[in-house]
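Some structures are shown below for you to check.
Bear in mind these aren't lab numbers, they're just calculated from the coordinates by the rules spelled out. What you see is a predicted model; the values in this text were computed from it and never measured. Cβ atoms are built from the backbone, for glycine too; each structure is taken alone.
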Structure P
Amino acid sequence: MNVMNRKLDRAELADIWSIDRSEVIDRVYYHYNGELVLRDEHYDVPGWHPGQIKKDSEVLLDCFDAGGSFQGAFADDKLVGVCVLENRFIGRSSDQLQLKFLHVSRQHRGSGLGRELFEQAADKARSAGARSLYISATPSENTVRFYQSLGCRLVKELDPELFALEPEDIHLELLL
């Protein structure tokens, strides 16, 4: 299957919810005293929760309208991956950009597509003058290990606003 990456148009943002984000999770990470601790927990995530779609749609539209970067991956004209890079600098020194959103359809995971989308976002952040990329990651074992395989590590300094929004997430950064 041929996959093509390109910038998304605003009208295509609704297609994000067609990405199959289903996943069975058996282990999750917790952040205790500066260390990651892996615990057995089982979740069967069937897809997007309707409340999440409504909330996240508003957030993504605001990000798009403010100049955020939206890269989509298409297989046979169907959106199968998306990566969103916020363009508003954060951090004490205002030198970080947030990787706001990264999802790859279940059938395309493990193909290198997520890595490709991530690296494109990191390149854009670097070009924009960011010192690091800030990631608030779902604490599932697969997600955290994916980011670690890309060179991400626990943040040295939590962003208070992002932590308040997602305190259960694992907050990571990639030095650029």
Structure Q
Amino acid sequence: MTNTNQDALTREKTISWVDPHPQAAQAASMSGLDYLNAMIDGTIPPPPIASHINLEMIEATPGTAVMAATPDESHYNPIGSVHGGFFATLLDSVCGCAVQSTLPAGTAYTSLDLNVSFLRGITTGTGRVVATGRVTKPGSRAAFVEADIKDADGRLLATATSTCLVFPAG
């Protein structure tokens, strides 16, 4: 038996993305900073994860990355606020891209750890949030990063630290 009241409350979201494999191959031939700036100027499409959390790369300079994301109801947890996975995905992304901005062509990275502190909740009313990642210690084998998420009023919503493994691409 179908609950018609439930049907009236159902919402849908369509997510589209570009095949990431050609871009991954291209990333290996470019410096990390050049790759990220090509994403910002639209020459290279964003990764598929960007479609899931309404993520956009805003700025990349050596050792720093800035991204924004806008939560919607599809990011909610059972208690009516944005799920911690939204925070963690945004923080992991900005930490990784901060590291990527320091890497020469032919070098890749992956997250080894991510430690998140949730300081304030996020709802759809929070609107667009901005995350900034900063490399605190670059390296040829490991890089260390810190990041934060702030709302439009500059209130600190979450912080993170991360370690990324650095290795030859391919």
> Who wins on distance in nm of label points 7 Å out along Cα→Cβ at positions 14 and 102 among P, Q, i.e. which is largest?
Replying inline: Q
> With log10 I(q)/I(0) by the Debye sum over Cα atoms at q = 0.13 Å⁻¹, for residues 38-125 alone derived from the coordinates and found to be -0.47, which of P, Q does the value describe?
Replying inline: Q
> Out of P, Q, which one gives 1, 9, 17, 20, 19, 14, 9, 5, 3, 2, 1, 0 for P(r) over Cα pairs in 5 Å bins from 0, in percent as computed from the coordinates?
Replying inline: Q
> For mean count of other Cβ atoms within 10 Å over residues 46-53, which of the structures P, Q scores highest?
Replying inline: Q
